[in-house]
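J.: These are the structures in question, set out in turn.
Where a number appears in this text, it was derived from the coordinates with a stated rule and is not lab data. Only a predicted model underlies this, so the values are computations on that prediction, with no experimental measurement involved. Cβ atoms are built from the backbone, for glycine too; each structure is taken alone.
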Structure 1
Amino acid sequence: MDVRIIDETNVQHLKSSQDDAILKNMCKILVTGAAGFIGARVACLLAERGDEVVGVDNINGFYYVKLKYARLKECGVECENEDILRGKWYQSTKFPNYRFVRLSIESKEAINLLFGSEHFDKVIHLAAQAGVQFSKKHPYEYMKSNLYGFEDILEACRWHKVNKLVFASSSSVYGMNQNEKFSEEDPTNTPVSLYAASKIANEAMAHCYAHQYGINCIGLRFFTVYGPWGRPDMSPMLFADKIRKNKTIKLYGKGEMIRDFTYIDDIVHGVICATDYELNVKHCPNKVPFRIYNIGNGHPIKMKTFLEALEKTYGEKSKFKLIKVVRSGDVIRTSADTSRIESELHFKPKWNLEDGLEEFIKWYKSDKNPLK
């Protein structure tokens, strides 16, 4: 279905002389997962700075679709009946250089058609089936999207001569790592969830394509992202929602589990920095154009400490219950060593937790939050 509709779509290109002048010096970038927490913001900032951007997302029902539509609307992508059709192109009303099309990355023919017609300079691959706990009940969804879907993107880059791919990995790849700081050099052979295993596989797959076909690949291991427009299945949104509804928050592992909370703006600017960065093959192991970077805040805290900070910012106390057990699939600790991305990409996280939570709660309480 995706293939047929895209094939018959008469893509509307910008025609005014002013728009043509804007487009002339643009880099053309595909952003997958463009309705997602990170992807929507990445697409907007790229368009804002002048790149020609094509956003792709399947808008699945893993969490509230209403939130995904609201993110797209922030980028000027909307439709009258709030039902974005598969295969139909949507032009942003905010950015003349941003277009969006709904399709699934595991639709091989549709992806090939898209790459063949659009001729991308770079690809930022953020689409994936996320969620550690969800992977226990729906393992095949992770195989479809995170493995087969990623393979479709790699093959499309190979055959359509896209020489730069930036893709999302995760801090979950570190699994049972016991080090105080997680370094990119640490082993990743102890995953504790299928989601983590799929991300480890993605890194191996990208390395293979970098080695065999010379595609410049950068993998970014994200550490616990939070902020406005965040995912409702993650702790910041869950905790804020429980506080608002006066419901009990469950703190697993007695609240002693540690997370390296990283504000969305730091994550997004790290992605764009990696997209602009030209890999020096001489500095890559075995001269393979492949590199992995942590993007984290570097200041991990206990979950109960995070909740206390959230309560303070929200202005209300929560009801919580300390649960002794740690849920299967959850890691005990995440802590990013960001020295590599700081030294090689000259990127350093800027947001502290207090300021980040203030921005998050401001958005959460505002009319922009479609789930409030």
Structure 2
Amino acid sequence: MGVPFHSQIRKKIKNAFNALLLFLFPTRPKHEIIPCENIRRILVIRINYRIGNILFTTPLLRALEQRFPEASMDILIGARYPSSLLKGFSTVQNVFDFPRRLLKNPIHLFRYIKQLRTPYYDLVINLNAGSASDRGATFLARGTYKLGFDTLDWSPSTHVIDNPHGMIHEALKPLYLMEAFGNSPSDFPQKMDISLSENERVAGSDELKKRLSDQGYTWNNETKIIGMFRDARFEKKISNEWWNEWYIQMKQLNPDAIFIDILSPDVTEKLSDELYFLLESNLRSLGAILSQMNVFVCGDTGPMHLASASGVPTIALFKATTPALYGTLGKNDLSLTLDDSTPEKIAEQISHHLSAL
């Protein structure tokens, strides 16, 4: 099957627009080290509306916090609801969102652009050189240095780093931008982390106990708590039949454990009446609760990355995507590809991993 006609037209328009921008702004970005002495205010741009892609920024945020401990950071993302996930970093001052509806309201869009151009930053970082919205925001933001990955298309950056080659995890790829300051990606932690405080973890423990108590559970500190989340997007979703077979086998292998079915707006009913359940809309609060579980099992989806970034040992089940690019990164995490594996086989692998922990 050939490329759809509308896709061909969109590509031609994009190429023509890039050619026009290259003509109007012919200056090419530099492959040079950026002076770091006077960097005190940083803007990080990643306009995206998915939980996972926002969590993929956290390794870079941690690296910037270590490299520029006296600087303050603002972050520009897509939707507002995941903004709390980025507020655990001590240097983050503001998390701004870019609502999709702005594109349909010129007056609000003009006000937004004016707000974006009000501050002056020492450093503006564009995490996605292929995103037109990210490049547009980088162009509009005022800053001394503008950093991004090199691209054949027009770039608003003053400095660029070559795109890394090979199968590199999407959360670790932004770390290569630290080469612009004379660092190596390996100089920084290779994991996602929302930086939950000890107080947040204690609050998560208290809330988990309360939720279970409300459902009739008598608390026992020796009991293993296994969380599960069944939802995912499109072909990444695993059927309820598969989950049910897996749960039956897991219960046989872990008879003293309790299982909590994490619900969502798209998954509103428990898999089984004997399961406990949890529904929490505040993502940071959910992360704090998940951090108190012994293990969390789910498909390739945003809550999987949230669980790993919260510190709970996370088991990711991959059906359509590759763990090399989107898997978990915690030291106690495990990424499993379903392929022809049966629910029983996966349950055995997870139970063995849980026993080792």
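J.: When FRET efficiency 1/(1 + (r/R0)^6) of positions 47 and 167 (r between Cβ atoms, R0 = 25 Å, to 0.05) is compared over structures 1, 2, which one is greatest?
T.: Structure 1 comes out on top.
J.: I've got another one for you. For the read-out mean count of other Cβ atoms within 10 Å over residues 111-118, a value of 12.8 was computed from one structure; give its label from 1, 2.
T.: So the calculation was done on 2.
J.: If volume of the Cα convex hull per residue in Å³ is computed to be 136, which of 1, 2 is the source?
T.: The read-out was computed on structure 1.
J.: Quick one: Rg and Dmax of the Cα atoms in Å, for residues 63-142 alone came out at 14.6, 42 when computed from one of 1, 2, so which one is it?
T.: 1
J.: A follow-up question, please. Hey, Cα extents along the principal axes in Å, for residues 175-334 alone derived from one of 1, 2 reads 55, 30, 24; which structure?
T.: Going through each structure in turn, the value belongs to 1.
J.: Suppose FRET efficiency 1/(1 + (r/R0)^6) of positions 127 and 263 (r between Cβ atoms, R0 = 30 Å, to 0.05) works out to 0.85; of 1, 2, which structure was it derived from?
T.: 1
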